[in-house]
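In the part that follows, the structures are each spelled out as structure tokens.
Just so it is clear, none of the values below were taken in a lab; they were calculated from the coordinates. It should be emphasised that the depicted structure is a prediction, and the values quoted were computed from it without experimental measurement. Cβ atoms are built from the backbone, for glycine too; each structure is taken alone.
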Structure P
């Protein structure tokens with residue numbers, strides 16, 4: 001019986017295929033690292049062909065582990081949002097490297113649009129700010145700087161898409177669709193509209209004809225080519241990674257909040273059917289769209305989280321593995337006054353300072369690996385506290401924070417979050433809730449469950465709770481030290 005859900009989880013540093021049973025238990029997984037390209041300072045690129053080839057290889061590795069394609073009920077896809085790929089619709093070939101969500105090369109265009117007075121209207125319509133983070137200005141850069149992209153646009157063969165759109169194109173043999181959650185991250189879709197907005201496309205300078213059709217996030221969306229896996233498998237879930245994690249954490253009622261600590265850190269609060277309007281530089285985004293009906297979320301995006309630990313490991317050699325940071329953090333009573341502002345790719349919400357750069361303050365001869373590792377973990381709570389203040393100012397205070405992502409496995413960091421935010425923190429035993437959320441959407445979309453709420457209830461696992469224990473004076477002292485370091489950055 002076809003009871004398994006195949007999730008293709010295409011992240012920033014790796015791509016994975018994960019097979020879930022209908023009760024949410026992980027049955028098999030495969031993962032392959034993606035090559036990171038940094039051609040210039042602030043530029044981050046991926047090879048689009050490598051993304052597809054490695055994703056397909058991972059899928060082909062796990063499918064036989066449950067008895068072959070006949071056992072797969074449906075496919076769910078979740079992806080790094082805002083990363084842009086340009087390809088030729090006729091040949092299927094990429095026209096340049098993908099520009100990754102972390103890339104900052106379009107800051108001059110964003111400044112130009114802000115100085116022309118467009119940001120207020122863009123934010124009102126899209127829920128987003130004019131920042132290089134978002135997809136639309138990346139597409140415009142390709143139009144202006146990649147001759148192959150410009151030529152394909154003139155010939156009518158250009159396709160622009162985020163990563164899930166690229167994967168669907170290859171899986172289906174040519175369908176060009178995108179889900180509403182990813183579309184809402186482009187600067188090109190009005191949150192009150194069903195499709196990409198021609199006026200926004202004209203403003204940013206992106207050809208409307210090159211964009212995909214916006215579809216639901218759950219349901220009968222497409223089918224794979226039979227030759228790929230031996231039979232056509234329905235694709236019934238498409239979702240950006242942060243919306244997927246919100247679903248995976250079962251934040252399906254207004255006010256429920258999750259934070260994902262992966263390469264970056266992303267906090268989303270369910271806003272129900274109300275389009276978010278932030279006065280504190282938070283973002284409005286589509287959370288779910290099913291049967292044409294949308295729910296929305298208000299979001300705070302931090303650019304550097306797990307990538308800070310990766311930098312400590314790969315560039316500085318401070319740790320040999322990410323998990324070592326917990327042991328080091330516990331080995332000292334404090335950081336010795338060291339504070340890290342992890343603005344290695346600028347500052348995201350609520351500051352939105354693309355020009356900011358990372359900073360380590362408070363160094364002394366007493367500073368060692370343990371102090372630096374602990375300061376890196378403390379930076380996660382500091383950045384999240386900044387977001388909590390902005391959410392509260394927008395009328396959305398957190399009563400509980402549900403956390404996930406690779407860094408959430410660190411129990412020291414989880415407790416530090418509870419202490420610094422002064423709210424309980426809940427962590428699922430299975431922290432890869434991005435993939436689980438995509439599985440929930442695909443399972444309900446395939447009819448294994450009558451609706452998403454039922455799927456979430458059936459597939460969500462057990463929780464560990466961290467209650468706050470830090471006294472107010474200690475919390476205030478740390479936040480004062482963080483504020484000084486942040487101002488210097």
Structure Q
């Protein structure tokens with residue numbers, strides 16, 4: 001029996017949560033605690049909300065929502081529950097546990113930032129839900145990039161005891177200052193950004209190691225990765241590619257076999273560097289939004305030296321066109337890098353490049369070898385291109401025109417998940433072929449550098465006969481995280 005993984009308590013302060021921390025935490029049950037200073041901010045914002053509704057109209061507290069913003073509401077206890085019930089409408093497949101855990105984690109951290117006006121009791125109930133791993137049933141179609149209303153309404157109904165949860169929780173009452181503030185967030189979208197973006201970064205670094213094995217197999221001209229090239233690249237990504245390939249290939253052959261290689265290798269720093277830079281920009285933007293109070297309205301407790309005790313700001317901070325654009329850019333960057341991968345597969349299949357049999361076949365004339373890996377990788381490229389169609393170009397006008405634009409950041413983030421799976425398959429195809437080619441050439445394997453990468457791949461079968469390579473590709477996919485570690489210079493046990 002597998003022992004349960006130890007769960008460290010993650011302290012949320014509304015200030016320092018990162019996409020990386022979210023991705024690393026949600027593979028299983030999560031233990032959380034809200035920082036004491038954050039609890040003070042939450043209480044102050046709630047007190048300010050209570051005072052504000054006595055002084056002025058406040059959207060979603062003394063009024064309806066959407067096009068009903070001008071409608072005064074008096075029966076708030078009943079209206080608040082009705083708001084949650086109506087906004088829980090959704091459709092599609094259920095989201096996976098890691099995505100739901102990530103959403104809950106992000107939402108709790110946003111509330112810890114202070115500014116929602118929500119009650120401390122509602123915050124405590126959400127923390128209890130996370131600690132109990134009582135995950136709500138969140139469906140795929142639930143937002144258009146202006147707030148993940150359905151996903152969060154479903155979560156709130158679970159806390160109220162009205163929606164099914166895998167384990168029972170003490171029900172909490174949502175008051176006038178809890179219903180809309182709980183919903184007013186893009187937590188599900190940002191959770192997807194954190195998870196998909198983190199996985200793509202891992203795959204993108206694994207791609208450096210995989211491409212290096214191809215470079216070794218075809219005796220690549222390493223001048224394309226020299227310091228002279230690295231110094232003339234615009235971002236950190238290309239510099240990282242050059243440094244990693246150079247380190248993994250040390251010592252470089254004294255004389256290059258070819259004066260220069262095809263773009264698939266020669267332009268790897270430029271193309272793949274752009275992938276790394278774009279993914280880094282997405283991560284930075286995600287880290288920013290994870291720690292923002294973006295609920296509408298924003299309710300802030302002012303200091304004692306200011307004229308009023310609270311400030312109410314109605315706004316559009318929940319609108320995330322920048323996140324949508326960053327997700328689209330990441331999907332496009334990954335998609336436009338895979339034609340180079342196909343070019344490297346073509347090199348590995350070419351006897352003029354490797355000195356080996358066509359398609360790395362062995363045992364008989366006309367052997368197909370790894371021929372079909374190009375087909376599988378090409379199929380994955382089609383999926384990547386579909387996932388790279390910019391979601392940010394779409395918009396809708398809803399709620400009788402009161403909400404007349406949509407960023408579709410939610411859809412852009414989901415497309416990153418589609419890109420992850422397809423990219424992983426393409427990389428696995430190149431890896432299977434590159435490892436076979438290196439082995440067939442009988443090269444002297446160094447103890448470190450690309451030898452470390454080959455050691456990670458020791459479990460890949462060395463049967464060269466014509467056979468079904470489906471399981472080889474599946475196994476290669478599982479090796480990619482370790483190869484990402486090799487790319488950044490970490491020692492990995494085979």
For Cα Rg over 2.2 N^0.38 Å, structure among P, Q ranking highest is Q
With Kirkwood radius over Cα pairs in Å, for residues 273-480 alone computed for every candidate in P, Q, 20.6 is reproduced by structure Q
If you rank structures P, Q by relative contact order in percent (Cα under 8 Å, 6 or more apart), the highest one is Q
If you rank structures P, Q by mean count of other Cβ atoms within 10 Å over residues 129-136, the highest one is P
Computing helix-only ellipticity at 222 nm (-39500 (n - 2.57) for each DSSP H run of 4 or more, over all residues; to 500) for each of P, Q, the value -17500 comes from structure Q
The highest value of FRET efficiency 1/(1 + (r/R0)^6) of positions 49 and 241 (r between Cβ atoms, R0 = 30 Å, to 0.05) among the shown structures P, Q is in P
